[in-house]
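FYI, it's all coordinate maths here, none of it is from the lab. In this text the structure is predicted, and so the values were computed from the model without any measurement. Cβ atoms are built from the backbone, for glycine too; each structure is taken alone.
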Structure P
Amino acid sequence: MSGNPYSGAVALLSVLDTYILTAIWVLAIPVGGWAFVHALTCRPDAFTAAEKLTKPAWLAITGIGLALLVICRGPYAEGAFFWIAALCAELVYLVDVRPSLIEVQGGRR
């Protein structure tokens, strides 16, 4: 009996890991664009009324996040940590700030 009986499963998981991380990275780019465009189209006073950071601050956060998502060339390129941090920033905007802005502006979700 030669070889490890689990080597095939480990190789499959390694390939699956690559596909999943690449899919997350590819899907993160339009999510970042959506967050940036939403921040761009909201009124500046809505940010302060919602007790969030100012509009220029969120434009900088989402814009830099989007740039990092585009610049980093996938999950295994150098600087992969940066696209993960950028995705987290974009998701914080979409999950926390965006609903507050919609509520303050009297819109529907």
Structure Q
Amino acid sequence: MAIKITDDCINCGACEPECPNNAIYEGGVEWSLSDGTSVKGVFTLMDGSTMDANQKNEPVSVDTYYIVTNKCTECQGFHEEPQCAAVCPVDCCVPDEMYQETVEELMAKKDKLHV
């Protein structure tokens, strides 16, 4: 399951540097798959669609920090627990029920992001 940041976010920014996949962005900032990963060229997303790794995408949120689901691995293969949740002072980094993934799927995603 990917992690999401709820509306309780106070925009402290503690989570952003902790993400090993660079999946966390400040509100209003565009994102791309290549940011902080080794992904190049065309990349196949979780839903089977494809995207250019360098393509700049609209922010998921304008007002608060957000997590790009296609880059979130819940820190599998890096840490024992999601680091964003571990450092969040208001506990707004929580599992995203809309994106249920097994540990094997999260590890496969990690391997695709960091070749």
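Comparison across structures P, Q (criterion: relative contact order in percent (Cα under 8 Å, 6 or more apart)) gives the highest value for Q. For helix-only ellipticity at 222 nm (-39500 (n - 2.57) for each DSSP H run of 4 or more, over all residues; to 500), the calculated result is -3500, so let me know which of P, Q that is. Clearly, the read-out refers to Q. Of structures P, Q, the largest value of mean count of other Cβ atoms within 10 Å over residues 14-21 belongs to Q. Sorting P, Q by mean projected area of the Cα convex hull in nm² from high to low puts P first, with the largest value. For percent of Cα pairs over 14 Å apart, for residues 46-85 alone, which of P, Q scores largest? Result for percent of Cα pairs over 14 Å apart, for residues 46-85 alone over P, Q: largest is Q.
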